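The structures come next, written out as structure tokens.
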Structure 1
Amino acid sequence: MNDRMTNLNPLEEMAAAGHERVCYHYDEATGLRAIIAVHSTALGNALGGCRRWCYAHENDALFDVLRLSEGMTWKAACAGLAMGGAKSVIMLPKRDTPITPDEAHAMGRFIDTLSGTYIGAEDVGVSPEFTDWMLETTNHVMGGTGEGQGGDPSPHTAMGVIYGMQASLRRIGQDQFAGLTVAIQGLGSVGTHLARLLHERGAELVVADTSQAKVDHVVNAYHAKAVSCDEILKTECDILAPCALGAVFDEASIPGIQAKIICGASNNVLRDPDADAQRIHEHGVLYAPDFVVNAGGLIHLAGLYLGYTTQQLQDTIARIEDTTMTIFEMADDHPTTGHAALALARQRVEAGRTAQEGINAC
């Protein structure tokens, strides 16, 4: 844990990032320890996944949920959704803590205390079954297996990344995946779906994951080449797709990148969004901002919550390509593509806040 995490002051961190509310919760009966962070409701109620993870320190969990929730605000705004940004984390006592209905019920009750301001969903460590159990104690969750809940959002996230990659290829003068090499870091649900979609489009795959079983599956199913987790970020490739946990690009890792494009499903891939976006730009790599290209799952679940038709859902996910292109064009007037994406998101959030203030004044 770095010095900043060690010395985190929750109220100062909230104020600095513009969070509206951060709620801690302890359930005595189950031992559940969790945090919900609501970053912004300027555009609407805030939907964001629930991450179930073993953190080395409580401040690591706080740092994670603050960054993730802020990212959800920008993600929803760039996707054109009438939704705000939030996230939650469940702090596990140890990594192999088994999932139980009681834990999910307790988390559901915690979510319910926010009366719909926060709408939960799946994230790392949370399954559709866990989501179904949460739904037994709150109505404010999307992503379970029931009709209208949206199911597993990962195929839609992967499809959104494909659209982001298509925009990225257009930006560098390419028009197809066939013959290109894509390196995928992380073969969870999204990474595996992404591997399938890329294989179908003719791309050559290089993959890495901490799970040998997941690696073996993708190697056998999609003729991928496996490398170690230490090698994947340094692999020579056309597109590098981070699909694991965040903060993988920093001052130490960026000089080793041998890709033309970074475009993946992970959230918060830049450890320092300002400095690392600049480092990637100076390294000559095109960065497709993560909170733009990985919005497919959010669009699917939020769209269902907002009453979108199937066609509207598909069309909104497909617009990720156009939005990514818009950001690349805006980058001509901003330091980097990351700064351009944030500028677009802030513009949309501010427009929503202004409109809401006008309604409240009437």
Structure 2
Amino acid sequence: MNTFGQMIERGHERVCFHQDADTGLRAIIAIHSTRRGSALGGTRRWHYATEEEALFDVLRLSEGMSYKAACANLPMGGAKSVILLPESGLPRTQAEARAMGRFVDTLSGDYIAAEDVGIDPQFIDWMALETNHVMGGETVASGGDPSPFTAKGTFNGMKACLQHLGRQADFDGMTVAVQGLGHVGMDLCRILHTAGAKLIVADINADRVRDAVDAFGAEVSDPSSILQAQCDMLAPCALGAVIGPDEIRRLRASIVCGAANNILVDPERDAAALAERGILYAPDFVVNAGGLIWLAGLWLGMSREELDRRNDGIEDTTIEILERARSAASPHHAAIEIARQRIAEDPASKEETVHAG
């Protein structure tokens, strides 16, 4: 399917391609929706095998950001950007970041960039030398690393899953398998460990695994088998598209609730298959909205008290969606229905906030 066909199918407003001759930067920005407000979404810096793979990634991720913002009831839309690296492992440079900042600035605030895979607060601050439309830096831009807020929101979603199943939100003695020990995964492990959970962890980075063992007494799993770990709850916190039909047949967890974006290979198909197997799935774009709440809330001028209240609200939102799913094909379908209803509402009815970015 060509680019326009994919845009129409997913409901995108705009897809912009950019190349910078001086730095070699090649990037794509996909704006899914600005109906509820400016579209905020991270910049992913990644080596893709093909341009088609990069386009698919930025389209699905930006669509998910619209649903994430709507389910979190934020007056913002969804977007995403990707930087296409010619090979893996290329070092980040200020020149590259500033070129990306100039690209973001051409959209005049319709797109607010933030951190994603391959990007850190320093890169964001370099981008911010060229545009005001970026969040997540520490010296030039504001917001910092949103990972702790993402981890806290995911934990709130986990509590909702337990309550939906008629259990106390008590993790003492529970076994949780965490796939991926990046900033969010490690923060989530810290919260779970404090709450009394037993951890099984996996990551391709041996140093991170060692840190989790030392800090939390975690059991180690091979990355290739973590999804089949015997556990109460599985938390994918690495890259997306890790659970498809084959994995669903082999899952030994009763709950799937993680911080990764787009955990399911085909969300509609795979969410329904999980429901058929009796495995409770918390839609990732609902439970991992903490980072978006943090950065979007700061952009909109919200107080820390309001930000914490909205993050805690992920628990109630997840419970509502899981209850609605009793009469839907899956929690994913129920969450998408809520998000699309909110996006379709009269934009004039959205809550008013003052941008303080």
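Quick notes
- Among candidates 1, 2, the computation of mean count of other Cβ atoms within 10 Å over residues 102-109 that gave 18.1 used structure 2.
- Mean projected area of the Cα convex hull in nm² from the coordinates reads 17.9; which among 1, 2: 1
Laboratory data are not the source of any read-out in this text; all were calculated from the coordinates shown. Being a predicted model, the structure only gives us computed values, none of them experimental. Cβ atoms are built from the backbone, for glycine too; each structure is taken alone.
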